[in-house]
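Nothing in this text is a laboratory measurement; each read-out follows from the coordinates by a stated rule. The model shown is predicted, which means the values in this text are computed figures rather than measured ones. Cβ atoms are built from the backbone, for glycine too; each structure is taken alone.
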Structure I
Amino acid sequence: MKVRYRAAAGIAVLAMAAAACGGGGGEAKKPSAEQSQQAQQQMSQTPGISINPVAYEQVKDGGTLTLSVGQWPSQWNGNHVDGNQRDTADMLDSLMPQLMVADSEANFKANPDYLTDVKMDLSSGKQVVTYTLSDKAQWSDGTPITWKDLEAAWKANSGKDKKFKPASTDGWDRIESVTKGDSDKVAIVTYGKNYPDWQGQFSRSPHLYPASHMETPEKYEKDYLQKIPVTAGPFKVESINEGTKTLTVVRDDKWWGRKAKLDKVIYRTIETPAAQVNAFANGELDAVEIPPGSPADLKRAKEVPNVDVRKALSPNWRHITVNNQSQFLKDKSVRQAVAYAINRDVITQSDLKDMDWPLQTLGNHVFMNNHKAYVDNSGDLGKYNLPKAKELLDAAGWKLEGDVRKKDGKEFSLNFVVPAGLPYAKTEGELTQAMLKEAGIKLTIRPVPDDKFFTDFIIKGDFDLVPFSWIGTPLPMGGLPQIYKSGSESNFPKGSDPALDAAIDAAVGEMDPTKAAELANAADKLIWDQVHTIPLYQRPDIQATKKTLANYGAFGYQARDYTAIGFTG
C-alpha cells in the first residue's frame, strides 16, 4: 500500500516479517558497538540498484516474463486510497503514463515518451510548472493525452471535493490552477503554495489517468474497479482473470515509443512469499522478491540453478502502525508506554537474521538510514524501557491486577491485525505479544483475509496495532502530509496534532533542500512523540531472478523501463 515518480509518497504493502524467534522483550538485545559498525559497513557496501543492466540492442526480442504479486487488487485506480498498493503500481508501470522518472541517484527528468519539455519557474512570485506533452502521446482509446488529464488529476486529488477518496492530497492541495497553454498539449500548473516535490505528480502511484474516467466521484470510484478500460504504455491489457487473479499484458502496436522487447508479461497472484519462492524454484516465475524474515526462502532461491540474487537499498521501510483513536490508545502517554515496551532491536534482529542485510533499526519516519538527510530522531522513545512503560501505565490509571492491567473494571487488551496467509506476520505478532505481556498488556493476534487486510481493516481503522511496510520514493518528504497530516486518507492511525500539521506544512513548502530537510526532521520528532508509527528498519529489496533476465531486479530509486526489460538468452 508506491524517484519521486509520483505525488503519493508511500505505497502500502502487506506485512511480511519476523522469522521464528522465541522469548519476549524482557532482556534488551541492543546491538553491540561491533555489530553496529558491521551494519554500517554493510550498508555502505549495498548498491543503490541491481538490475543486470544490458543495452537495449543486446536484449533479445520477444519472450514472456512471468512475475508474481502478493495481493490482487479490486481497485486499479492508483489515485484512490483502495488502489494505493505496491503490487497494483508495479503492474500498472507497463500500462500507464509517468510524466517524470527518476534514475538510481533519485534525479528526475522528463519522460520523453510523454513530454517534450517541462519547466519550473518562480519568477512571478508563484511556482509555475509548464508541461509540454508529446504530440504522439495518446490513450489506448485513440484520444490524445492533453492538459485536461492533468486538470482532472488535480481536481480529484485536491481534497476539495470530499466525495473523492484520494490516497493522498499531498501537493494537489497546493495547486491553484491547471490551465491550457498554447495548445491542448501544454498544461500550465500554478501553485498557490510552493511545492518542491512537484516532480512526483502526474507520475507513479498515482500514474496519470484519462480525464474522462476521473472527472466525477462516480467515475473515479468505479471506472477502474476490477477493470482497466484505458491505458497508454508500451503494453496493453490482454486479459484480467478474476478467477485465477492473473493479469496478462501484451505489446501495444499503437505505442509510439521504443518498441518493448518482451512480447508479454504475466502477473500471477501468489499470496505467500514461500509459495512465490516455490513457484520460482519450479521454473514458473522468472523473478521473485525475497521479503524480510525469510532466510529459508533466500537459501532456497540461491540454490536454484542459474539464479542471480540482486539486492539494493530502497526507500522502503517496515513499521508497526499504532491506532491513535482506538479505545485504549487515545491517551498519548499510553501509546508512549506501548512504544517503550516494544524492543525494536529484537524484532529487527529477528526479521533480518541471515538475510544478508544490515541489522540496523530505523530512527526516522521520513529519511532512510542511507539518506544524506537522515538523523536518528527516535530519542528515548526508540529505546526499549520496560520500567518507563510501567511507570506511564501506572500514571494513566492502568493498574496491574494479576498478569493484566485494568482501569475502571476494563482489561487492557489490544489486537494485532495480520494477514492470515503470511505466517511471518503472525510470528512478529507473537514477539510483540510477549513483550507487551511483560508490561501487563494483553495482546491478541487477529488474522484476517489477505485480500481484505487493507481495505477492510487498515483503511477503516479496525486495528490497534498492525505491521506493514511503506514503499517510498526518492522524494521522501511527501510522506509527511500523506501519512501523518490530520485528515489524510492514508493517515491510518487517525493521528491529529496541530503542531505537527504546522511543522509538516513548513517542511513541504520549503524550496531550499537543506532547510527543508531540517524542517522535516523537526516534524519527525513530533511524529515520534505522537507515537503514530513505530519504525523498525529499512526494508530489504532482495530479488532472485534468472541470470538471463536483463534490466530487472532491485531498482532502488530508479523507475522501471518496460521497453528495455527482457532476456539475453
Structure II
Amino acid sequence: MDNQLPKPLIIIISLIQGILLTLLYQSSESQSWPSSNPIWFISLMTFTISFPLLTLLCITKQKVIACFKYLLPFSLVLSLLGAYIGLQQLPLKLINNDTAVTVFIFTVLIACFKALMYIQLRLTGEKANFHSLFKLSWQNFIIFSECCLFVLVFWGILNLGAELFSILGIHFFSTLLDKNWFVIPVLNLAFGFAIVIFRNITSTAESIATILKTLIKFLLPALSIISLGFLTTLIFTGLDTLWETGKGSSLALWLQALTLFFVNAVYQGNIKERIYHSVLNKIIIISVALLPLYSIISFYGIWSRIDQYGLTVSRCWAVLVCFLLACFSVSYLVGIIKKRGAWLEIVSKVNVVMGLVVMSFMLLVNSPLLSFQSLTANNQIARLQDGTTSYQDFSYYYFANSLGRQGYLALQEIRPELQLNAPEKVELLDGLYVNYKYDDTEVEIVSIDVFKQFLTYWPEQSYFSEDLIQAIYDKEIGLYRAGRKITNYVVAKDLNNDGELNFVFISEEDNYYSAYLLQLNNEQWEYKYMDNTSGSGDASGMQTDLLNNEVEAVTPQWNDLKIGNVLFRKPIH
C-alpha cells in the first residue's frame, strides 16, 4: 500500500490548496474580488476545497490521470452549484442568506462522501456492491476524522510552543501564528502528511470500524424493541397524542433513520453470517418490515401542516427526507416479502442504487431545479393570491429572514398588489429590506426619517431632542435590517429623583426587551445597559402600557453595599 501513494504529489497538492485558500481568505478580509462577488467567491472556494480534498483521499500512483478524470468534472459541477448559491446572496446590501450557504456546505459534504466511494470503486475496477461501499464509507470517514484530529493536535502544539517562547520574551512565533499566510498553508501541509500516514495504515480504520459495528450490534435489538413497542402503544393512544408534541413527524423520521442505519451497519449485506439468535433476528426483521408505517405517519403529519400553512423550507426538507427513507423502507419490505430469509440480497442492490439517488438529491437542492427557497416563496405567494392567506397574516418577516433572494424577488413582485390591497404593508417592506453595515464597511443605510417611523415615544416626541434620536440612530442602525429591532421605544422619566428627566431606549426583538439608559457626558450620549428582570412580553402589550401611561420609577428593595472601593450589588434571585 505504501508504494501506491504519490507522496510528493500529495504534499504539492496540499501546499497549492493552502496558498489558494490563503488568497481567498485575504480577499474576504479586504472585501476585494472575488469576495466582493459571491457568485465567484463561493464557486472558487468550493472548487479549491473539494477537488484537492477528494484527490488526496483517493489518488494512487497507478491511477493519477483516471482520478483527475472523474474528480475534475464532479468538482466543476459542485462549483457551478456554488455559483448558484452565490447568486442567492444578491443583492448584497439587502440580503443575508447564510442559511443557503450552511445548507450548501452540509449537502455538498454528503454528496462528496457518496461520490468518493463510487469513484474509488471505479478506479479499482471493483464491482459496486453494498458491502464494498459500506466498507469504503467507514474507511473514508475514519481516515478523514483522524486527519482532522491530527491537524487539531498539531495546531495545539504550535500554540503551546508559541506561548512557551513568549514567556521567555520571544514573540516571533506567536506573531507568526497570527498570520493567515502562514497558518493556512501550514495546516494544509499537516493535513497532507496526515493523509499519507493514515492511508498507509488502513488497518487502524478497519479496527475502529469493527469496534463501532460491535457497539451498534448490541444497540440494534434495543432500538427494534422500542420501535415495535412505540407502534403498539400508538394503536391505543392514537395519532393526536403524537401531534400534540409538535415534533411527532421528526421523532418518527429519526427512529426510522436510526433503524435503517443500524441494520445496514450490522448486516452489511452479508446474508450468510448468523449475527443474532433466531428470536432477536425475527424481532429485527419485523421492525424493518414495519418501517413504512413510520413513513405514512410522517407523511400525514407533514402534509397536514403544509395543507394548513403552506410550504416552508423546513417542511420541504421534511418531505425530501421522508421520501428518501420511504424508498429505503418500502424496498426493504419488498425484499422481506419476496426473499424472506434472503431479504438482504435485495437490500444490497437497493442500497447501491439509493446511494446514487441520495447524492443526486443533495446536488439538486442547491440548484434552481429543486430550490426549497424558491418553492416556498412560490407556494406562499400563490396562497396569498388565491385568498388562502390574508395580507395581514402573510409572513413578510419569514420571506426576509429565511428565503433570501427568492423571498426578496417575490415580495418585489407583489408590491403593486400591496399598494392596492394593503398599502400599509408597503412601508413594512421598506423596513425589511434596507441597506446596512456589513462587517466594518460602511454602505448606504436606511435614513433617520424611516428609523423615526418605528419609534414609539413616551410621554410624547417633543421630550426628545434631535441629537438624542440621532445618537440612538447611529448606535442601532447597524442591526436594523430584515425585520430586526423595528419595534423600538424611547421613554423620558426621572429615575433618580433629581428633578431631571432620564432617557431610556428600549428595543423589542423576538418578544424580548433590551433597555439602555442614555446619559449626556461631555456633549456625547452614552449607552448603559439596564437589566431586564421580567424576561419577555409582547410588543403590543408594551405599546398599550405606554398609551395608558403605565410608567413609573420603582425604588429598589435593596441598596448597594460599599466597603472602601468594593461595591456589592443587590441579591439576584
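At a glance:
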{"item": "Read-out mean projected area of the Cα convex hull in nm², computed value 24.6, structure in I, II", "result": "I"}
{"item": "Answer label among I, II for the case where helix-only ellipticity at 222 nm (-39500 (n - 2.57) for each DSSP H run of 4 or more, over all residues; to 500), calculated from the coordinates, equals -22000", "result": "II"}
{"item": "Answer label among I, II for the case where FRET efficiency 1/(1 + (r/R0)^6) of positions 283 and 307 (r between Cβ atoms, R0 = 41 Å, to 0.05), calculated from the coordinates, equals 1.00", "result": "I"}
{"item": "Source structure (of I, II) for distance in nm of label points 7 Å out along Cα→Cβ at positions 203 and 363, computed value 3.8", "result": "II"}
{"item": "Label whose coordinates, when semi-axes √(5λ) of the Cα gyration tensor in Å, for residues 339-522 alone is calculated, return 48, 22, 16 (choices I, II)", "result": "II"}
